[in-house]
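**Q** For reference, the structures are reproduced in the following blocks.
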Structure 1
Amino acid sequence: MKVTIDIDCTPEEARAFLGLPDFGPLQREVMEALRERMMKAMAGTEPEALLKQWLATGTQTFEQIQKAFWDQFGAKK
């Protein structure tokens, strides 16, 4: 014998019925705090300075990789 029961309810209704906690308000509060911190951090940063910092690091890394490659290539001669 097979019995099927279909329950039509929202996730909030199911959570309340099963006695599970509702983390929605906490999640909204945490996300708002995170958003505020990100906006403050971005407001104090100039895009041009940030770009220069990223490119300088990327260029140094690329040059180090290139030097290591050429050192290995030259060592096998």
Structure 2
Amino acid sequence: MRIALDDERRASTLEAVRRFCRDELDREVSEFQAGLLLDFFIRELGAPVYNQAIQDARKFVQEKLEDLEGDFYEPEEPY
């Protein structure tokens, strides 16, 4: 699966990259240069961050499912 940003998210992220470079690095970068940086970070970090998020979510749900029986188990008593 390739990670892709929709047009609106990509545009706002490109602006954030340009602002970061200007404010933190004292360097003006073009939209093209910001796009190269963004593409690099998505390529390098996108899959590992996505995979970690999936693992964290799976662990969270699994822990909640394990607690489900303890939280909601109703003992059966013979009548």
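**Q** Which of the displayed structures (1, 2) returns the greatest value of distance in nm of label points 7 Å out along Cα→Cβ at positions 5 and 45 on calculation?
**A** Top value of distance in nm of label points 7 Å out along Cα→Cβ at positions 5 and 45 goes to structure 1.
**Q** Please state which of the structures 1, 2 yields 47, 12, 11 when semi-axes √(5λ) of the Cα gyration tensor in Å is computed from it.
**A** Working: 1: 55, 27, 8; 2: 47, 12, 11.
Considering all the candidates, the number was obtained from 2.
Only the coordinates and a few stated rules stand behind these numbers; no lab work does. Computed from a prediction, not measured in an experiment: that's the story for all the values here. Cβ atoms are built from the backbone, for glycine too; each structure is taken alone.
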